[in-house]
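Enquirer: Just below sit the structures, each encoded as structure tokens.
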Structure 1
């Protein structure tokens, strides 16, 4: 499975901003759900299929977050940049 991965310590007063070179799945999840994602098990996330960037999302609560960007199993590559902004 090919994916891009970033980690952030963030909370609801901050924004994760993602810029993509084309459409991709942008998913923000906690550590437990990230392990499930990596193992191919069911997982929960915030975000979804993103076509327009920059895409901004606020973490649901304070914690350590994993940002995963992938093409949903389709072939190809995506380039992305991610940063944490103060709201």
Structure 2
């Protein structure tokens, strides 16, 4: 199996959206957890919202999705939200 090719924005500085920060306590994850989820990501795909991407990963033994949005002007990667895939997205 070949090495996965990540887009250039993958290495940009992370920024955390207020929605993500609000969801952290109720979904039981931290900023460190988000960083580890992104570090261990298995892949990504386009989100239904233009300009956003769904990162496929795992946390606490479960499949998770992390929604990110690259800011090309600032060269920052915004983490919008994260959730276990069995949870409903309530954005």
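Just so it is clear, none of the values below were taken in a lab; they were calculated from the coordinates. Quantities reported herein were computed from a predicted structural model and do not represent experimental measurements. Cβ atoms are built from the backbone, for glycine too; each structure is taken alone.
Enquirer: Among the shown structures 1, 2, from which was the value 12.2, 36 of Rg and Dmax of the Cα atoms in Å calculated? It would help to have the intermediate numbers written out before the result.
Expert: On the way: 1: 12.2, 36; 2: 12.5, 38.
The read-out comes from structure 1.
Enquirer: If distance in nm of label points 7 Å out along Cα→Cβ at positions 29 and 45 is computed to be 0.6, which of 1, 2 is the source?
Expert: Values: 1: 0.6; 2: 1.7.
Label of the originating structure: 1.
Enquirer: Using the calculated result 12.0 for mean count of other Cβ atoms within 10 Å over residues 5-12, pick out the matching structure from 1, 2. Don't skip to the end; give the middle numbers.
Expert: Numbers: 1: 14.5; 2: 12.0.
Source structure: 2.
Enquirer: Matching task: 52 is the computed value of relative contact order in percent (Cα under 8 Å, 6 or more apart). Pick the structure from 1, 2. Please report the intermediate quantities before stating the final value.
Expert: Numbers: 1: 52; 2: 30.
Answer for the origin of the read-out: 1.
Enquirer: Figure out for me which of the structures 1, 2 the number -3000 belongs to, where helix-only ellipticity at 222 nm (-39500 (n - 2.57) for each DSSP H run of 4 or more, over all residues; to 500) was derived from the coordinates.
Expert: Among 1, 2, the structure yielding -3000 for helix-only ellipticity at 222 nm (-39500 (n - 2.57) for each DSSP H run of 4 or more, over all residues; to 500) is 1.
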